[in-house]
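Once you scroll down, you'll see the structures, which are given as structure tokens.
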Structure P
Amino acid sequence: MATIATSKMSSKGQVVIPEEIRKRLGLKAGDRFVVLGEKDTVILKTIYQPSLDEFDELIVEARRQAREAGLKRSDISAAAAKARRRK
């Protein structure tokens, strides 16, 4: 069940996430967030570096999708070279 709490923004734009919510979500100093804002709503979504196992799963899925799309290694190399030239 969601915990509701209030917080206040400092003059530096910092907002404290209440302790009970930090503990329940396992948040710690240095955690990173994506911040989404729309009208009067602000959403913080934690982001994390995937483990090596998760990264391996991502690579397997990317390769599967590339095969289904008919991409070849040469297509990837050509796209990377084209993107580098644009800089």
Structure Q
Amino acid sequence: MEGITVLHAEMTHSKEDGYVGKVQFGVKGHANQYEIALQSKRGNDWGYGLFFLNESGNEEQLLVLEEQLEEDDELFDFLIETAKGSLA
């Protein structure tokens, strides 16, 4: 995905928790890196949390990225598929 640099991705799956994963990534033009935590019982309806990766940063950029995740299904799906790709 253009403008996104994936640093690390992981995901686990269990009967109890469903799919639980995270992706650490950078965004072109943003000063800070981010981590998105992902969770889904069955792998079709995803909840997420978006955080700064290493230290607090520009709150405005975080909010812009969060809005982008809400509106851009391609970006959100890319992050989910990146995490799913690490499943053993």
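Values quoted throughout were computed directly from the atomic coordinates according to the rules given, and no laboratory measurement underlies them. Quick caveat, the model's predicted, so the values are computed rather than measured. Cβ atoms are built from the backbone, for glycine too; each structure is taken alone.
Odds and ends about this structure:
- Structure from which 4.1 was derived, distance in nm of label points 7 Å out along Cα→Cβ at positions 48 and 72, options P, Q: P
- Structure responsible for 0.96, with Rg/Rh (Cα atoms, Kirkwood Rh) calculated and labels P, Q on offer: Q
- For the structures shown (P, Q), distance in nm of label points 7 Å out along Cα→Cβ at positions 40 and 64 is largest in P.
- Origin of the value 28, where relative contact order in percent (Cα under 8 Å, 6 or more apart) was derived from one of P, Q: Q
- Mean count of other Cβ atoms within 10 Å over residues 8-15 - highest-scoring structure of P, Q: Q
- Computed 24, 9, 6 for semi-axes √(5λ) of the Cα gyration tensor in Å, for residues 16-55 alone - originating structure among P, Q: Q
- Label whose coordinates, when helix-only ellipticity at 222 nm (-39500 (n - 2.57) for each DSSP H run of 4 or more, over all residues; to 500) is calculated, return -14000 (choices P, Q): P
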